[in-house]
Structure 1
Amino acid sequence: MIRHLSYFALLGTAAAANFTVERMPNPAGVDPQVGGVDVLPDGKVAVVFHRGEAMTFDPATKTWSKFAEGLQEPLGVIAESASSWLVMQRAELTRLKDTDGDGQADDYETVFDGFGMTGNYHEFAFGPAKGPDGSLYIALNLGSNGAGVREEIRGKWSEIGDLDFKQMIHDNEWGKRSVKAGRMYSRVPWRGWVLKLSPDGKTMTPFACGFRSPDGIGVDADGNVMVTDNQGDWRGTSPLHVLKPGGFHGHPASLVWQEGWNLGNPLKLPLAKIDAMRVKESGRFPQGELANSPTQSVVFPKTWGPYAGQVLIGEMNQKRMVRFTADDVNGFRQGSLIPIFDGTDLGNGNHRIAFANDGTLWVGKTHLSWAGAEGLVKVAPTQVNDAFIVTAVKLEKTAEGHSFRISFSQPLPSVNSIRLDRFNYLYHEDYGSPKVDEANVEITKREKIGDGHEWRLTVTPKLGAIHRFDLGGLKSEDGKSLEGKSVYYQASELP
């Protein structure tokens with residue numbers, strides 16, 4: 001009999017003692033839906049709002065001050081200094097500069113706008129994320145067949161598709177033609193791509209393609225660019241991708257902009273061919289169970305004790321976030337997704353996140369007619385050094401076959417209560433996927449390593465499947481309950 005973990009089985013109060021959650025006052029006269037958050041060197045918080053304002057929040061006085069206004073749907077910010085902010089608008093990456101020292105930007109400099117736009121409502125732009133060498137990365141949404149294009153576009157038009165330009169123009173007859181456009185489409189340059197920019201924005205390199213709605217872009221502790229995408233067409237459930245330079249990450253529409261592309265409409269290629277071309281997922285968020293709409297990723301700082309170096313990922317619909325622990329197998333970075341902040345007062349709508357130097361986590365919330373919330377929230381770590389969590393899961397080859405080596409922040413006397421099952425999602429053109437290939441996985445041996453901080457579980461894993469560990473019954477040697485009671489390991493590679 002296959003076990004199904006309910007949503008409520010994932011909840012717990014172990015995390016509540018480790019964090020405090022405080023909602024900040026909203027700025028007067030501003031729609032408080034947050035598109036970007038960063039922290040300035042002095043601890044003040046740089047926030048950009050969906051409707052166009054850029055504002056600074058002072059945690060000491062809990063007051064807001066305006067830095068800029070008139071922006072077009074900003075969905076990311078890097079605060080280089082109090083007087084220079086990089087903001088990703090819908091149409092361009094912009095540097096806002098305060099040149100006269102009055103605290104407000106007076107110079108709006110275009111850093112990069114070398115990507116196409118059709119006027120389709122779904123052509124969002126996300127980022128920037130900064131690499132260790134100072135390079136900038138931005139991610140571009142596909143267009144949606146919920147609407148067509150406008151008569152005036154920016155960039156080259158791709159003739160690859162069932163509808164020509166005039167047929168794609170949004171008018172009263174669009175509904176009759178929309179299905180031929182593809183559910184999500186890329187008819188102007190770099191839609192569905194992540195682009196790499198030089199620090200000054202003057203040099204652009206197409207970095208990776210195959211994305212649908214890559215709302216979350218970040219860089220891990222090793223300098224790898226990471227993207228979370230959203231469930232939809234060609235997305236059985238929301239994925240996490242560690243990007244491969246030049247790689248195709250699954251959604252075919254953007255392939256038309258790959259250099260030398262000569263295979264016609266990629267949406268019409270045989271499924272097996274497309275599947276063989278793609279870079280597999282590094283992690284997958286089971287829809288409705290772990291997450292619905294994952295967002296930005298950032299790295300836990302050293303001040304977060306056993307979490308340090310792991311990746312924290314925002315989530316819009318669930319009242320939690322998710323952390324990622326990496327496992328490099330056969331040269332491919334995959335790993336585990338684990339819920340965090342269950343049982344706290346965090347709430348949902350967790351769209352943009354940033355850590356301050358003192359370890360404070362700032363969370364910007366939004367909803368934009370979907371599930372979510374609004375405003376700015378402060379999460380302060382209190383007893384994180386005492387947290388009882390999973391710190392790593394490694395899939396290894398052993399003389400007996402394969403095993404999962406699980407590391408904990410505190411030693412355990414026993415892991416007999418751990419249960420393991422697996423499941424998968426279909427890779428196909430349809431929107432989303434049910435769970436498939438569900439089965440229990442037998443743990444044939446449970447071996448204590450050293451003092452009990454690590455345990456080895458001998459299993460027979462399945463290539464490509466999500467392996468779900470039920471850890472709800474675990475207790476540390478001093479009786480603590482585990483924070484993060486389920487672990488979802490993505491076995492895209494077997495060692």
Structure 2
Amino acid sequence: MDGTDLAFAGIAGQAELIATGEVSSRELVELYLERIERFDGQLNAFRVVFAERALLEADQADARRGAGGGRPLLGVPIAVKDDIDVAGEVTALGSNAHGDVAASADAEIVRRLREAGAIVIGKTNVPELCIWPFTETPTFGATRNPWDLQRAPGGSSGGSGAAVAAGLIGAALGSDGAGSIRIPSAWCGLFGLKPQRGRVSMAPKAEAWFGMSVNGVLSRSVIDTALFHDVGSGSAPVDRDRPEPPSVSFLSAARTPPGKLRIAFSTKIPPLVIARLDGDARRALDETVELLRSLGHDVKEQDPDYGFDTMPAVLMRYLRGIHEEANARPYPERLSRRTRSMSALGALVPPTLLERSRAAEHTLADKLNRVLVDHDVLITPTTAQPPPRIGQYDGRGALWTLNAVTALVPYNAPWNLTGQPAASVPAGFGADGLPRGVQIVGRPGAETTLLSLAGQLEAERPWAQHRPDAFA
């Protein structure tokens with residue numbers, strides 16, 4: 001197989017090639033290390049690369065395969081977002097406020113992936129404390145979108161999105177506290193599933209951002225994400241949330257058409273958010289609606305009842321979560337001025353008010369989910385606007401930046417508040433040549449429905465073969 005084709009093959013395809021002996025793990029790791037060396041100077045997707053360790057582990061994987069050993073991801077490289085612990089490495093969170101204390105152990109999701117045979121090739125860049133949907137920091141610089149180097153790849157899993165989109169890795173871990181898997185997936189032309197809260201362990205943490213954030217993956221295809229969830233899902237004793245496992249495997253769901261679904265679609269922007277829907281994003285949604293109808297689904301327009309309490313509830317957890325994260329840094333004085341201002345805003349959220357808001361979560365979730373009583377899935381745009389330009393928010397204050405970026409991505413955070421699954425599915429390109437995505441939201445615990453529907457969309461409108469020209 002051509003080296004470029006192999007780089008863009010995705011983790012499911014790479015696992016099969018290694019298992020059949022068509023390619024070795026060392027060859028694959030060497031390929032990615034060469035591409036990272038050649039291209040990452042343009043992208044700045046990786047904060048750190050574990051070249052020597054990855055090659056050693058690749059040789060061990062090849063020896064294991066030669067001896068008849070088999071694991072689902074044996075010898076397949078992955079990348080890890082830099083808010084997730086890797087043993088022996090600092091978790092920098094986009095800042096130099098971390099000190100020099102390395103993680104003593106892998107996070108549970110990293111441990112599970114290693115157990116499945118995966119090789120950690122490096123850690124990807126994030127905005128400071130994972131706050132923003134763009135990935136630019138005073139400490140580590142700007143991460144760029146492979147489709148347009150003057151644009152952001154999104155955030156906070158921006159380095160992960162850029163790395164996968166440019167073929168520097170087959171899949172990368174991400175986290176999603178207000179859209180941070182779905183946003184870079186939409187802007188980088190990838191598939192990104194925010195799973196049900198608790199589906200993927202947050203250990204060593206019990207939760208993050210008061211239940212708003214979950215761990216997941218950014219990948220080139222639905223099958224890649226399904227394979228990740230089959231090997232990576234499951235809770236640890238420390239996890240606050242522990243959903244029941246699905247009745248079928250994620251891979252089986254991704255490979256099985258969903259049957260006729262009742263689907264609601266909406267472009268409504270939640271109240272209190274001032275935003276405008278980009279024409280290309282609207283066309284992407286409209287074309288997806290027509291495709292779904294042609295596939296036999298019952299598709300009707302119906303808006304969720306966001307009410308006037310959804311976004312304030314989101315904001316309380318988001319800001320207080322930032323405050324707690326900032327205070328947990330060994331050297332919080334090293335945080336940027338804008339991040340310190342965001343932390344100060346979070347300090348204004350009284351813990352008692354946050355507790356009342358969390359106690360009311362089920363009532364709010366029931367209201368938001370009324371649209372899913374008579375429908376199996378809700379579809380919205382993933383983002384309202386294309387990605388911002390690099391440096392667009394330089395020198396801007398906390399409140400100005402918060403208002404500006406919320407207008408770009410108003411559709412994501414409500415479903416972090418409820419904890420239910422939602423995914424971004426590639427939906428073509430705009431007139432600017434940049435990818436667009438649609439968000440599909442499932443009922444609580446219904447990732448398998450989303451994977452089945454996304455797999456059907458991918459079969460009808462393949463996207464994984466699209467590659468940014470400069471990296472193809």
Structure 3
Amino acid sequence: MDNLEICRMSVLQMADAVKTKRLSPVEIVDAVLHRIEQLNPEVNAYCTLVAENARRQAKEAEAAVMREEALGPLHGVPISIKDLIFTKGIRTTGGSKIYQDFVPQQDAIAVERLKAAGAIVIGKTNTSEFGWVGITDNPLFGATRNPWNLGLTPGGSSGGAAASVALCMGSLAIGNDAAGSIRIPSSFCGVFGFKPSFGRVPQYGGFPGWETLACTGPITRTVEDAALAMEVIAGRDDRDRFSLPDTELHCLPFLGVDLKGLKIAWSKDLGHAIVDPQVLKITEAAVKTFASLGCSVEVASPEVGNPENAYLIVGAVRLATVLQNKMEEWADQITPALARVVERNKNRSAIEYFKAYFEQLEYWDGIRPFFERYDLLLTPTVAVPPFELGIYGPREIAGSKVSPLGWMPFTHPFNITGQPAASIPCRWTDDGLPVGLQIVGRRFDDITVLRAAAAFEQASPWADRLPPLGQKD
């Protein structure tokens with residue numbers, strides 16, 4: 001088996017090959033590291049590699065196989081971790097020069113669990129500075145490029161994670177999502193991304209600022225791989241007081257269950273968004289697949305308005321609170337636009353903050369009745385196809401001016417509500433750029449979102465389509 005064949009294997013295939021001794025962890029890790037060496041200079045998906053440590057762990061994993069020890073579900077599988085998530089003994093910078101030499105003394109809870117399941121961390125993937133914006137660029141490591149067109153952004157802030165998976169530089173990447181940071185790059189890179197219910201995966205072990213909005217989750221090429229990852233990383237841990245009380249999540253047995261009888265709403269705009277015509281055409285076509293799978297699909301939007309302003313105030317004040325004491329020393333080395341956000345919001349009043357916070361609570365009160373009528377909501381993941389590097393997002397779509405988050409209107413609302421949401425690749429534009437469809441589930445109903453994504457994947461597979469760059473051996 002050549003390197004490309006190994007790297008194109010799914011997580012489940014790699015784990016099975018290790019358990020059945022068809023491949024050793026050393027062969028798999030070496031193949032993935034070789035591919036990173038080949039392709040990463042062109043896309044800048046990985047910002048830190050721990051190749052020698054990964055090879056050492058692979059040898060230990062191989063020895064455990066030969067001793068016929070009990071093996072975890074991810075034994076010998078190489079994975080990556082976003083550079084916002086703490087990794088013990090591995091540099092974790094948050095994409096900021098402030099933390100360019102920071103090495104955590106503990107793993108995030110999700111990383112602990114992945115390691116306990118046998119996974120081998122091979123490196124950290126690039127992010128925007130502190131994950132504050134939906135692209136992937138920072139003063140420390142620079143921009144990550146879209147694997148389908150190197151002049152475009154992969155989205156963000158988990159753009160390094162999504163780009164690495166699209167190019168088979170690892171079959172499982174762990175990212176986090178406070179406004180769409182898993183779903184946006186998954187859409188832009190043509191891979192599967194899953195934001196679980198808030199609290200499903202404990203958040204302890206990372207940079208502060210997004211505690212009531214962020215979720216840790218997987219980016220993969222197949223739904224099955226993401227479901228396996230969720231079985232490993234989900235579950236209560238009292239270090240995160242928001243973590244959900246159930247201790248186990250069984251996803252894999254439900255992926256083959258049919259969707260007949262599900263009531264699905266399709267909203268092209270959530271009642272207010274402006275969407276690129278090509279994105280709309282592609283996602284509308286994808287929605288028809290769910291009708292063919294036995295679902296009842298209706299055109300409907302929750303009538304709750306646009307929560308963008310409330311989201312921006314809450315997020316900006318949190319960032320300003322975390323960073324304001326760093327500004328005197330580091331202001332000229334922080335992303336300039338981020339420094340401006342801190343300056344504008346560091347003295348915002350408590351009344352303004354809590355007014356925005358109460359608006360977020362009201363948004364949930366509006367969304368909740370909608371999901372009493374529907375099991376799932378479908379929307380485009382992003383309102384536009386991938387756009388050029390060097391900007392934070394288009395300010396005009398289909399000839400109309402849009403707000404700062406107008407290009408990503410479908411993702412941040414469901415960080416406010418804490419609902420599970422996934423981005424699935426549906427089709428590609430005429431220019432060969434991927435477009436994602438978002439699936440949003442009822443609160444805590446992560447399994448139905450994964451079921452729906454898996455059924456769509458079976459009806460319209462995407463995993464075998466690689467970017468031209470990714471076809472190198």
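Each value in this text was obtained by applying a stated rule to the coordinates, not by laboratory testing. Quantities reported herein were computed from a predicted structural model and do not represent experimental measurements. Cβ atoms are built from the backbone, for glycine too; each structure is taken alone.
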0.9 is what came out when distance in nm of label points 7 Å out along Cα→Cβ at positions 45 and 221 was calculated for one structure; which of 1, 2, 3 is it?
3
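Using Cα Rg over 2.2 N^0.38 Å, for residues 245-348 alone as the calculated read-out, with 1.61 as its value, let me know the right label among 1, 2, 3. Present the calculation step by step, with values, prior to reporting the outcome.
Details: 1: 1.35; 2: 1.61; 3: 1.69.
Checking each candidate, the match is 2.
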